[in-house]
1. Any idea which of 1, 2 comes out highest on distance in nm of label points 7 Å out along Cα→Cβ at positions 106 and 362?
2. Work out which structure the value 21, 54, 24, 1 belongs to, where P(r) over Cα pairs in 20 Å bins from 0, in percent was derived from one of 1, 2.
3. Please state which of the structures 1, 2 yields 1.36 when Cα Rg over 2.2 N^0.38 Å, for residues 82-129 alone is computed from it.
4. Using mean count of other Cβ atoms within 10 Å over residues 90-97 as the calculated read-out, with 20.2 as its value, let me know the right label among 1, 2.
5. Which one of 1, 2 has relative contact order in percent (Cα under 8 Å, 6 or more apart), as calculated from the coordinates, equal to 25?
6. Taking mean count of other Cβ atoms within 10 Å over residues 114-121 for each of 1, 2, which is largest?
7. Upon calculation of helix-only ellipticity at 222 nm (-39500 (n - 2.57) for each DSSP H run of 4 or more, over all residues; to 500) from the atomic coordinates, which of the structures 1, 2 produces -7000?
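Each reported figure results from applying straightforward, stated rules to the coordinates on display, with no laboratory input. Note that the coordinates shown come from a computational prediction; the quantities given were computed from them, not determined experimentally. Cβ atoms are built from the backbone, for glycine too; each structure is taken alone.
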Structure 1
Amino acid sequence: MLILSHVKFTPFAAWHVFVWFALQWGVGVMAAGSGLDYKVAITGVPDDKLRTTLEDISYTVLLRKERPPMSLAMLRRRAKRDIPRLLKALKAEGYYGARLTADIDEKAKPVRVTFQVALGLPYLLKSVEIETIGVDTKLRVKLPEPQELGLGLGKPAKARAILNGQESLIGLLRRQGFPFPRIAERKVMVDHGEQTVAVIFHLDPGPTARFGPTRITGLKSVDEGFVRNKVPWQQGDRFNADTLTQIQKRLTKTGLFATVRVMTGETLEAGGLLPVTIAVTERKHRTQSAGVSYKTDEGLGATISWEHRNLLRHGERLRLTAIASEIALAAEAGFRKPEFLRNDQLLCLKLRMAEDRPDAFTSRNLYSSLLVGRKLAKGVVLGGGVAFKAADVEQFGEEDSYGLVSLPVHLGWYTSDNLLDPSHGGRRAHPWSWLAGLASDA
């Protein structure tokens, strides 16, 4: 016990008393444990995905182990603060009439918190209207139907769908020549009597624009003309945001650049021209590689290769490879030139010299080919050329020489969305990788 009588209270003494009480309170809390143990349940939500969403945003669930409350009163306040958060999430899923209560069973061991949800029916999207503001009557603005924005009338009015529709509307205007559209106001009107939702977008398209000068920065060894040949617009063309994505994909697929950024000016220049800047960072264009292998029919093997992906500053690729195994020695050279005579055409040269020594014979051979591929339509390529193979074959003490001239022709059809990691589509062709790359160009 602390005796306070006949003690003169100076500020220094008062501070010691305060510290003593604080320490006593802290010891008591520690003796009582780390906090109140409880469990949480959310009932009335049959959809597992929606119930998981509610659990992910509930402080009562998230803080149960990390920051348990010190009393039942604190637990009640925590659960009460969760109610508006959970109702907001339910409205975002279209349940605008949902009701929610929190019940705490103090007698349960451990204490049980139950959020009881009365979902009701999801409110349906009744109408979507787009009202343009500040638009010159001479400007042509083609407004989409709700279905084009992913907003199906008569379907649940989910907040994410409405926001996605707003983004789609902005993207549509940017494809129509309006670089700076904005939603001045979005109204979401809920009719609890009909259990429907009406949406109105107040759209300000902003001024129309045409492509202005294109500036290219960051080039070191790649020729600027090679990059400009891939730009899908001409100065003075009507602005279309899709072409900005197109040039970014084209440059990325060359394999010459680590980063590609396409930026527009923030304001229009004289005559309604919008300047564009293409900023790139070049990758290292030389690669050396080596590998060791073992095959049951060839034994141990080794491969060494060297590649230059920008030999003549226009994305030309030269690859030299040496291959050795217990039954073969080979040297290969491959050259590929994009935009050969045309932007949609590709030249491929190949030379291979080898000596094969299986048990039955020894063959010294030379193979060379010249192939040209052209993109006929999206995903459709045609390739062909001439190839020659000469060989000296020694077998049973006799030596014979052979020569073969061929005219290979290739027609390919590629519908996959991604050549290396497709999620849908396919291919109908012999797997000539160089032609597949041509087909995948944007």
Structure 2
Amino acid sequence: MDTASFAFTALFCALLVVGLLVRTVLASRQIRHVARHRHAVPAAFSDTISVAAHQKAADYTITKARFGMLEIALDAALLLGWTLLGGLDWLNQWLLDALGGGMLQQLSVMAAFVVIGGVLTLPLSWYATFRIEERFGFNKMTLSLWLGDLLKGSLVGALIGLPIAALVLWLMGAAGATWWLWAWGVWMAFNLLALVLYPTLIAPLFNKFEPLSDETLKARVNALMQRCGFAAKGLFVMDGSKRSAHANAYFTGFGAAKRVVFFDTLLKQLSPQEIDAVLAHELGHYKRRHILKRIVMMFALSLAGFALLGWVSSQAWFFSGLGVSPAMDAPNDALALLLFMMVVPLFTFFLSPLMAQLSRRHEFEADAYAVEHTNGQDLASALLKLYKDNASTLTPDPLYARFYYSHPPASERLSRLQAA
């Protein structure tokens, strides 16, 4: 192994170990902090949250955190298995011997990588749904529905992913030194197209969407959107209750294809005034241009990522430093893509606190917008119900929350609403 390859291997191992330690320490802190505050409801919530609900949220949070530590360990083991222990190199060489070089072999490497990874992590997905979510009363899925979702998701992924992968691989081999710029353009066009097509073509494969039939609520929602200068293509209710007891509402689509979607569980849990407030919060994300800002950020970060991929894919140390021997007489573009996708999260993990902080700031801004256009007390009471019904802990570890939480902790969020 040459010096550059050895240095990259050392950097890879250091990032893997440090990331594993940070994740483990943060999860351990979260478990200890939540357990320490399990027996008493925080004073600010004592009038609205029962001890039983508080303890259920604590137990749910602790259980998920412990399970998350198992997932962290498995992810690290799989990453080592694919890279330094030779898994990806063996898979590539085996398919080269079976199929020879060419587009079919490269697509087969990518497809086999996804299938093997999916099969190895499938037991964890099953356990999360049918043990953890079931234990706390959230899972509503049957095994047949879970398997049906898995099959449909795999087919949709293959129908969409394989053509996109084939186009990117073709560009890597045919578009010269600036292939990464063309590939970035294809990737961005696909993402924008998906924002338009997902609500009407893909989402209905998994859930039923029916027009909102409550005329009183529909009038309230339309009046709110008119006050806010917002237009949507329709108001829909999604049968989220057939999979989970968790509640939510969201906007989906882009441009003229925007639509408002309510989980049926949300409509059962909140009053019309509270639904107004939650919807105003979601409108706030649009009116404060959070969605546009995130799309622009995605454009910029993906451009940097494709440019970096364009460089490392031509460096021998990038392959050998990760335990892969590039083929001398066949393209290595699929290997480059897979290795890059595996390694990049080790670097971007340390940006998590910055991204989480930005997201929390957007949530505060959306809350402020909701207070301007609805009643802040309605939003606060809706959030309390959602925290309770979703078993979200009221006492997260501060450091864990700063590192991971995309939404502000309940105490911070509700104190700002009360001040407003």
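1. Working: 1: 9.9; 2: 3.3.
When distance in nm of label points 7 Å out along Cα→Cβ at positions 106 and 362 is calculated for 1, 2, structure 1 comes out on top.
2. Numbers: 1: 16, 29, 27, 21, 6, 1, 0; 2: 21, 54, 24, 1.
Label of the originating structure: 2.
3. Details: 1: 1.54; 2: 1.36.
Clearly, the read-out refers to 2.
4. Traced to structure 1.
5. Details: 1: 7; 2: 25.
Clearly, the read-out refers to 2.
6. Details: 1: 16.5; 2: 13.5.
Going through 1, 2 one by one, mean count of other Cβ atoms within 10 Å over residues 114-121 is largest in 1.
7. On the way: 1: -7000; 2: -23000.
Value -7000 for helix-only ellipticity at 222 nm (-39500 (n - 2.57) for each DSSP H run of 4 or more, over all residues; to 500) corresponds to 1 out of 1, 2.
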